[in-house]
Structure I
Amino acid sequence: MNQSEQRVFSGVQPTGNLHLGNYLGAIVKFVELQETHNCIYCVVDLHAITVPQKPEELRSSIREVAAAFIGAGVDPCKHIVFNQSQVAEHAELGWVLNCVARIGWLNRMTQFKEKAGKDRENASVGLYTYPTLMAADILLYKATHVPVGDDQKQHLELARDVAQKFNNDFAQSIAALGYGEVFFPQPEPLIQGPATRVMSLRDGAKKMSKSDPSDYSRINLTDTPEAIAQKVRKAKTDPEPLPSEVDGLSGRAEADNLVGIYAALSGSTKPDVLRDFGGSTFSRFKEALVQLAVARLTPVSSEMRRLQADPGYLDQVLRDGASRARAIAAENMVAVKDVVGFLR
């Protein structure tokens, strides 16, 4: 299979306040991959309701993610951009895969433990089965590659396990129907770049998150140039100058995070950044980072604001994308039903 035949699937949750971590960890990769692959990018709103959401805010957040995709450079004409809830086959395949996945597999998912916290008995069943719906999202399109951050690697491994178990459980039916030995391909992770996991500007040990009570912990994609500058200048550092080698970042979480952010925004590497700034004070480095971040993010945020001012356009993009996604999903779901043994 050549690259033009390979299919990428990935999604972003519409939970509001998209930030630099979403941009560098996902959206930048989406833009790059559309040059070499057939891409399907999804606003995963079914995943969003695994925790409480206000309907009006959810609708706004769905449009915000779509605007971020397009504003960053994703072409919704050449590739598919849609929101998950418009394609019912996601939930339909999710149920089938719930019956393939094992409870023991889900019990090992660390993200559920983190999100549910101490009150896990009060968490929604949807939050618990989130990984099987994610597997359905990917396998529904027989995606070959999935760009993921470090925190999603475990979920992708589960998707691979589910695909293999489905193929094994229904091997005889798959062969009899002429699908060969494998129905679902094993999706491969695409983990690349120096900032696959962007950390908080206030605590280098914590992931950048919209749920952090301090707005200074993150750079939002909607921040003004002045807000970006202020947040970078106030970002936590240590008293030592920047090292000249990557090994010198060991044990210096905040320094490592800022260097990684600079590398990702500049399209370079951490060694490249340290060759330029090794021995520099953080005040000098931060000013360079301010200029870079403002230059990279301002055009994206400006385009996002322009697109969000036209919700009718965004809704039409999502409807068109859903129609194209549904054409693929429906065909594959019919095949799944035949393999499983449902009448139709």
Structure II
Amino acid sequence: MAKIRRPRHGSLQFWPRKRAKKETARISAWPSSKNVNLLGFAGYKAGMTHIMIKDNRSNSPTKGDQIVWPVTVIECPALKVFSLKFYKNSPYGLKVLAEVLNSKLDKDLARKVKLSDKKDFDVKLKEISSKLDQYDDLRVCVYTQPKKTGIGKKKPELFELAIGGNSIKDKFDFASGLLNKEIKVSDVLKSGNKVDVHAVSRGKGFQGVVKRFGVHLMGHKTEKKRRTNIYGPTIPSKILWGMIMPGRMGYHLRTEYNKDLVSVGDKPEKVNPKGGFMHYGLVKNDYVLIKGSVPGHVRRLITLIEPIRGTRGIGQGIELQYVSQESKQ
């Protein structure tokens, strides 16, 4: 008799299946880079469309052909610096030793955090600059400007971005130059490269085991059509932690590696469809086109960072010829 192979359903890589604490993605590992620059950016997911490109890559099997790709449009309004964070290595990882808040912050930021009334920014910055050798790393906290978009949101998102480079002094000089200016997506990301996408997936509510784990339905002659398995013996009367059961599905923090960054643009009229994107509206700021789909509902914040696996991108060997602007409704 043939041996019936019955692999488990669902990946233990994503265990436990817990909902994300917040919609802003948390980056647990940053790539190492010698270039002194921000290692990531963020924008709001507007929707999807399709493009037509001409493949001019010399080693591509579709060299000289016209290809149609699905792309995701992510609107990326400029970011502003909230604070500089100084870290020190410890046996338990990096620990924050000091933080210096920017002296010029938007009023809308008070919707997110309680702002301090102290105006000692210059004093603190001068004090820390004299003892940079005591710190091992420097990162910047930035915030978004959703009021520049058409999604009707005022409260900004606040998150952290790492800085490339090997010298703490070079990082400090670079971060100090960002304090009083807006950071554009074109200053951080370049078309033709790979990016890693971090986002919180769509929530699907309470679901059964067929949708949640992909188990097979029972046969048409059985009494129960949606049955997973026997939950276990009556003694001891407990259910093992790995047993598949109904429950909440979706709204998980997920990472997709090595996504192609097709284009970085500053003319939104070239991608806006007739009537705008469904449930989003019109793109009004700089944008990026990511090949394929990305996690999350529209209007969700999508964090893009340099690829941690160091894979080469599509380069400049493609020619963007057409972006579909037909109505999505």
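Sorting I, II by distance in nm of label points 7 Å out along Cα→Cβ at positions 30 and 142 from high to low puts I first, with the largest value.
Given a computed value of 42, 20, 9 for semi-axes √(5λ) of the Cα gyration tensor in Å, for residues 230-317 alone, which structure among I, II does it belong to? The structure behind it is II.
When log10 I(q)/I(0) by the Debye sum over Cα atoms at q = 0.09, 0.11, 0.13, 0.14 Å⁻¹ is computed across structures I, II, the figure -0.62, -0.86, -1.08, -1.17 traces back to II. Among candidates I, II, the computation of helix-only ellipticity at 222 nm (-39500 (n - 2.57) for each DSSP H run of 4 or more, over all residues; to 500) that gave -2000 used structure II.
Between structures I, II, the greatest calculated value of relative contact order in percent (Cα under 8 Å, 6 or more apart) is seen in II.
Taken together, the values in this text are just the output of simple stated rules run on the coordinates, not laboratory data. Quantities reported herein were computed from a predicted structural model and do not represent experimental measurements. Cβ atoms are built from the backbone, for glycine too; each structure is taken alone.
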